[in-house]
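What follows is a set of structures for review.
What follows is calculated from the coordinates using simple rules that are stated; it is not laboratory data. What you see is a predicted model, and the numbers here were worked out from it, not measured in a lab. Cβ atoms are built from the backbone, for glycine too; each structure is taken alone.
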Structure P
Amino acid sequence: MQAAFFQHMFPNEDKQTMGILQLLLHFSWTWIGLFYLSNESGESFIQSIVPMFTHEGICFDFIEALPKEKFSTNADEMLTEWFQTYNIITESTANVILLHGQNQIMVFLRALPLLSEFYDISVLRNGTIWILTAEMEFASLPFQRIWNIDFLHGAISFAVPSKEVSGFREFIQTRNPLSEKGDGFIRIFWELVFECSFPKTVLNQEDGKTCSGEERLETLPGSVFEMSMTGQSYSVYNAVYAVAHALQAMVSSKLKHRGMADGGKRVLLDLQSWQLHHFLRSVSFNNSASEKISFDQNGQIEANFDIISWVTFPNQSFLQVKVGKVDPKAPRDTMLSISAGDITWPNMVNQEWPLSLCSDNCHAGYSKIKVEGKSFCCYDCLPCPEGKISNQTDMDDCIPCPEDQHPSHGQDSCIPKAISFLSFEEPLGISFATIAVSFSFITALVLGIFIKHRTTPIVRANNSNLTFTLLTSLLLSFLCAFLFIGQPSKISCLFQQVAFALMFSLAVACILSKTTIVILAFMATKPESRTRKWMGKQFSTSIVLSCVLVQAAICILWLATSPPFPDFNTQSMPEEIVLECNEGSSVMFYSVLGFMGSLALISFTVAFLARKLPDSYNEAKFITFSMLVFCSVWLSFVPTYLSIKGKYMVAVEIFSILASGGSLLFCIFSPKCFIIILRPELNKRGQLMRRRN
């Protein structure tokens, strides 16, 4: 029942908790220590902040209750407990310590730096940032005036707002213990802060210093006495005026409802203390500092929290600078407003602002990995695996780049992939184009020579029509290489594999027909042989046509069902988008190669069988060697083609076309050209008959 009539002159503590959280998040302080008083207020504070802070990614290096105050008989026990507290601070890796307590705790904190001077323990770090809640204000005993307060340099505290009350400083300056009658407190206070004694007292008589009453309070250092009104005093000041305004309102209300006493006189009705609550809750006034004072519907004073930066000086004085505020009415994400540039940080801090992390930040290009047995704020940093990046600090996992981008060298960003294809401008493309042109020119030259000498025995002996067809197919095969060089288009993709397959099938079919005719010719020389009827041109033509038609049927089926098309391959090369011709159907592609390989194998077998037949100008030996090279090239092509990626797949196919075509051209036709051009005396019918005999 009493709680219902309780008015809070202290701003909403939950908003202070939220403000502390926003302060930690603003400076990315995720690794902190926490001290609190082991009382109802401290326990409530712990239960409130621990789950909230943990949910927001803030971890605690320690959560410890401060030693309780004890009587002098338990001084040793209390000293031991403060030793333990000191060790916790010195051993902690957290650079930020949150302190929730009351004014008297400051007296004990000021003693902590002295422990290292009298005992063999570590010195208190100067780089620690203390965050003090608004329930704490600077407090000190007179004998502590010369004690070091450097540990507070750079501290940040939350404070109840205080304004300069008109006449307060003058009131303090006019206080005189000699003129204050009936106020024993001021005389005792005067003797303590000025370290003197008044006559007729026994305090401090041993030092012989007498208080004159003329000492000036403004000459005292701030660590002993502050001339300005503190936040807590300002709250008391406002509370007194709030009660006064509520009493005035209640009395004014009762005057309007006076009762009638005996004799006809009006008298005031009896006033009860509980009746003050109604008027106190609705009170609203401007104090002498021109600040509006009022309560919300929950009986909480409507006020902000100030954020204070502490600056200490060698003479043990200090300055409190307002650097921000917490607005309880603002949304959670904007309730904190702070000017980081106005904050004075501890002397040991060299950065823009200090860090308080369990582990160093994982920079871009790295991801976090949890350390077993430690808080989630403690982690190791691992480089991103190949193909992934992290473009922010402290990412939990690395992420892959989009398909059209690749990781940078540091794996901290994605870079657009370059478009890649075998072009005429690059050295490899120029080399292949030059070789293709050279082979085409040589083939055309050989064809011209054979056409010119078509009536000579060496040309006629080996079926001149098949020879011309073979040379033409080789010429077109070399020219097919140009379909593979340059940026792929829909037309080039449709024709490059089909043209290559048909031209090479035609060439191999011609060779098969040639070797078959050689064997049949030898067999026809035997008596009563029936193979003579197979010796005509129709037979050789039928072999060529049947082979080419089968390959053409496979190609037509391929183009009809799943034709090749230009494609952007983003997967094969990590830093490039390969513009290539997609086969459309791998089954059809390898069917075409398989049929051509079967023809080549059959041709090689037939040529091998006919290599020692006693016939003039027998080509079987040269065909055998050329087909051996041809088969070796294409057998090597398949595993190589499957093992490489990008534009070099095209390069391998062009190389195979040129190498296999070149082997047929030079192995079969170079001996004949040698005889036609350099040894024409061997290219005569008489020489032919002599060899036969």
Structure Q
Amino acid sequence: MSVSFSKDMAKRISIILAIIVFLFSLDAFRIFYISVVKGDEYSAKAESQQISDSEIPAKRGSILDCEGNVLAQSATTWDIFLDPSNITDSKRDLIVDGLSDILDLDDEQKNELREKSQENTMYVVVAEQVENDIKEEISAFRAENKVANCIGTEQNTKRYYPYGQFASSVLGFTGDDNQGLYGLELYYDEELKGTNGRIVTVKDAQKNNLPTDYETSVDAVDGNSLVLTINQNIQYTLEKNLKATMNEYQCKGAYGVVMNCKTGGVLAMSSMPDFDCNEPYTLTYEKNINDIEKITDKEEKKSTESTAVQNQWNNFVVSGTYEPGSVFKTFMASAALEEDVVDLNTTYNCTGSIQVEDYRMNCHYHPGHGLQTFAQGLANSCNPFFITVGQKLGVHNYFKYFESFGFTEKTGIDLPGEASPQYYKENQYGIVELSSASFGQSNNLTPIQVCTGLCAIANGGTLVKPYIVDHIVDSNGNTVKKTDTTTVRRVISEETSEQVRTMMKGVVDNGTGKNGYVAGYRVGGKTGTSTKLAESTDGKNKYIVSFGAIAPSDDPEIAMLIIIEEPNEDLGGGALCAPIAAQVTETCMQELNVEPVYDDEEATQLPIDTPNLIGNTLSTAKSTLDSSSLKYKVVGDGDTVVRQSPIFSSKIPTGATVILYTEKVERNTVKVPDFKGMSVSEANAVAAEYDLNIEATGLNIRDSQVVAYRQSIEADSECEAGSVITVAFKNTNSVLD
């Protein structure tokens, strides 16, 4: 019996040992599985519960104009997040209701917030880029309701454009993640965005952050800032006049670029319609908005609106191409003079057309210009003359200068999306193609190419590379990169440059570009028109009209190109673009400190300063005004002047009327008349009837064919009697050359 007991005991012990060994093996296998097979996964889970890793966003660099005015900047904002793992059912309504009130959420957004508060996670963002006042309100709510472990805030940044639509086609915009999407914001994204930092904190078992001894951080490196060549006042003048013309003539678009012809720096650039950089997806052009409103089909309406939004982002100056039309004749003149196939006195008898093989090519002036010199041919924009010049020049020489002026390659300007030119190769030219190209048809160029070519004519014959960023500075203000003038090649001699500049001055003085005139400055220019053949239907042609300008023509500082696309009237570049160029030129000369030089006749038209008459006896005031060739009107029965209009030192035309108040009575106000369409004499007469004064600007007011087209104070608005209203005049003659 003892032997049987011993055997049973041994068997039991063996079973128990086997079980123990199995359990130990199972534990060993589980330890191996957890630590080796699943080690990385469980380690990551533990780390995610114990460690908080937050990103510190870098502050994006600013964009400034040439004088340091901020055009784009980033400011600190805050992202709001929840930790749903800490939100109990008893706290959920409190948190959802409280945040909904502070963030001003509607019912649908409030329901989304509630759903996020129930997610199986420790981190979910519920609001992005909120302003600091909202963040402070949320922080107070956290503290007051003891829910700091449920609601958190993280620093972020938001892009602001203080001037909204200003220079939008140049600046571009960023996305919600502060990444550049368009314009300079895209092109210089790597420079602007900086490097984000990190902050790592350790949590205890209750998920509370441990003291800063357990915290590790890497500071963010803020982005660099761009200082542009753009001049704020020149840009403003360009935009204001482009927009006014676009609205008046319901154009498809209006575009312009102004360059320092010696350095290649862009002083102003605009493509209309533009957009608000703060709200780039919102349409701004009333014509497009109204056209879209008329569409009844939802899908068509949505598609048309999307296309319109993308079109207003398009910087046509850089990304669009067009046939330059007769502005190209300045380059033909340069090539022909440089190759000695003509001189300024070469003559041609224009009969209104010229036969080229099987094609009759017309001049814009169908009766013909008759006998004219080469200089007169440019002033008259005579197509047959330049066709003849092109044929004398020949295909090889034509293409040599076409290439030398940079028209076969991109300029390399520091903006995204520069288009490639579309042109005939040298071996593709026949006599017809050469003749057509000689007056600016057949080849499609970008506006920035054409303006860069005008710079070469203006600066003595050297092609320079255009650029828009002058230098780049770091967050401490240190210059880290400077753009120097890049000389591409010499295109023409200084002598040829001087000859063509003289011819261009003749275009403004005596030719199709008279509206480019600016008193006190010698402006050279060239008008142009190209027909959009592919889009002209049912006998109705669509045009692109333009005006290229340089100033001062004897020693140029600037070159400029103004383009109007598809105006609702058949008016040429001389009527639509040259007046814009004149306004911009005047601002440029003032900003660049170019002193005006007036001829004797211009000097007689200059405004004078209104004398200070307050405190003078009425008789003394009258005598002072008489000696200054100014008129007066007295309001009141007193003997002493107590107020005057215009005020002291205001610019006022010779012969204008000053209102003298001899009693403290209410100011005399009048309704401003509409001067549009009036001649200078008519406008002066009407202004006198209303006790107003006008200062005439624009085209030489000695010209009998000028009429008013714009005024500084809107018609039908109220202003004080004696006020000076600036009225712009232009020539009514227009040619589609």
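Starting from the value -0.62, -1.15: which structure in P, Q was log10 I(q)/I(0) by the Debye sum over Cα atoms at q = 0.06, 0.11 Å⁻¹ calculated from? Don't jump to the answer; show the numbers that get you there.
Numbers: P: -0.62, -1.15; Q: -0.53, -1.17.
Computed on structure P.
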*Here Kirkwood radius over Cα pairs in Å, for residues 171-466 alone has been calculated and equals 31.0, so which of P, Q was it run on?*
P
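Suppose you compute helix-only ellipticity at 222 nm (-39500 (n - 2.57) for each DSSP H run of 4 or more, over all residues; to 500) for every structure in P, Q: which one lands on -11000? Provide the component values of the computation, followed by the final result.
On the way: P: -14500; Q: -11000.
Derived from the structure labelled Q.
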*One of P, Q was used to calculate distance in nm of label points 7 Å out along Cα→Cβ at positions 355 and 371, giving 2.4; which?*
Q
*asked:* If P(r) over Cα pairs in 5 Å bins from 0, in percent, for residues 419-674 alone is calculated from each of P, Q, which structure is the one that comes out at 1, 6, 13, 17, 18, 15, 11, 8, 5, 3, 2, 1, 0, 0, 0?
replied: P
